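Visitor: In structure tokens below, several structures.
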Structure I
Amino acid sequence: MPAHPLALELIDRLHEKDHARVVDFGSGRGRNTQALVEAGFEVIAISDEDASDRSALDGPAGSFDAVLTTHALLHGTPQSVAERLDAVARALREEGLLYATFASVRDARYGKGERLADATFAPSDGDERGVPHVYFDEPSLRAIVAPNFTIESLEERDADRIAGTWAHPHTPLRGAVHWLLRAVRVPSAC
């Protein structure tokens, strides 16, 4: 399983920093954790299950140089994602990096399944049956990130191949679209 493109970008960005401390928030099967460790970083992997609880990042504030999350912010509601973003900001040192994915309203799954909250739907079948997915357009994503982060770049990408069949072994993704965010914690956050 190749690492997520954001993991590879983060590795390149931090490659000259000695002893960088990175959180893989929502580590899935560990493909990104493995790549980060092999790059020489100190990595704390927080499982997908634990990442749904914002207290998973409790600890000394400003402890980490970067947080990578390619899964944890795809699931939940706008409110729970905002709470997790607050926790991520607290865990990061000033000007710490956030590399994250979010689901786009252009995703083929948007609006399908059971509606749970604003822009939040749980699929009624497939590998993620019953799992809440929250979708963002660009203005709503910028608004939820803005209290804690300065966005360096934000782009939409087809995500079928990025997520791969390892994440969706029984029902491969078709038409998945994710936002790829690269951001820096604002000094006044937290």
Structure II
Amino acid sequence: MARKATPKPTPSDKLLDAALALAAEKPWPRVTMPEIAASAGLSLAEAYDAFPCRAGLIAALVHRHDRLMLQGDDPSLAEESRRDRLFDAIMRRFEAMRPHKAALKSMASGAVRDLDTIFAAGPALLTSAKWMLRAAGIPADGPIGFIRAKAVLAIYAAAARAFMRDDSEDLASTMATLDKALKRAGGVLGGNSSV
């Protein structure tokens, strides 16, 4: 059987990969768009077409991790509780982030001082929370969906802090933090119901 051809990386993919590599080497605030473009083998015009600012690049990185999380969907969990399904979805997202943890640490610490990134990442992360809910089979639309997404964002933030410090092979500390946060938010998410 013929193998599927690997899709050619887009300029956006090249820029994201270059940004991750550079952020792993030095503090994110010192990484410039011209440097990212050069590392990606692209002109400044091509970089601008993909991401007019670094904040857009960060938002695209959030979306990349969402996509990887969604690709790992496990239909066998359909009968599990909402909490268990959400636990699985969030852990899949951390697994997608794991190869670039050093870069993500650099980006996260640098973003604190970058208002453009904060304003761009906020909506991207809220959208991400809605997709985590959807991946778990939990309704994420309307006013209740918005409240759930805000709750998931708080859960994810607590677990992400643990994830950034967790160098264990099995991410035990991350899982323990995530499990505790999910238990606290059970009512907002609809309890342990499987529907």
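Visitor: Work out which structure the value 0.70 belongs to, where FRET efficiency 1/(1 + (r/R0)^6) of positions 15 and 79 (r between Cβ atoms, R0 = 41 Å, to 0.05) was derived from one of I, II.
Guide: I
Visitor: Once percent of Cα pairs over 23 Å apart is calculated for all of I, II, which comes out largest?
Guide: When percent of Cα pairs over 23 Å apart is calculated for I, II, structure II comes out on top.
Visitor: Given structures I, II, which gives the highest value for relative contact order in percent (Cα under 8 Å, 6 or more apart)?
Guide: When relative contact order in percent (Cα under 8 Å, 6 or more apart) is calculated for I, II, structure II comes out on top.
Visitor: Once FRET efficiency 1/(1 + (r/R0)^6) of positions 143 and 175 (r between Cβ atoms, R0 = 30 Å, to 0.05) is calculated for every structure in I, II, which label goes with the largest value?
Guide: Answer by largest value of FRET efficiency 1/(1 + (r/R0)^6) of positions 143 and 175 (r between Cβ atoms, R0 = 30 Å, to 0.05): I.
Visitor: With FRET efficiency 1/(1 + (r/R0)^6) of positions 31 and 111 (r between Cβ atoms, R0 = 30 Å, to 0.05) derived from the coordinates and found to be 1.00, which of I, II does the value describe?
Guide: Matching structure: II.
Visitor: Have a look at I, II and say which one yields -7500 for helix-only ellipticity at 222 nm (-39500 (n - 2.57) for each DSSP H run of 4 or more, over all residues; to 500), as calculated.
Guide: Corresponding structure: I.
Here, each number is a calculation from the coordinates, and none is a lab measurement. Here the structure is a predicted model, which is why all the values come from computation and not from measurement. Cβ atoms are built from the backbone, for glycine too; each structure is taken alone.
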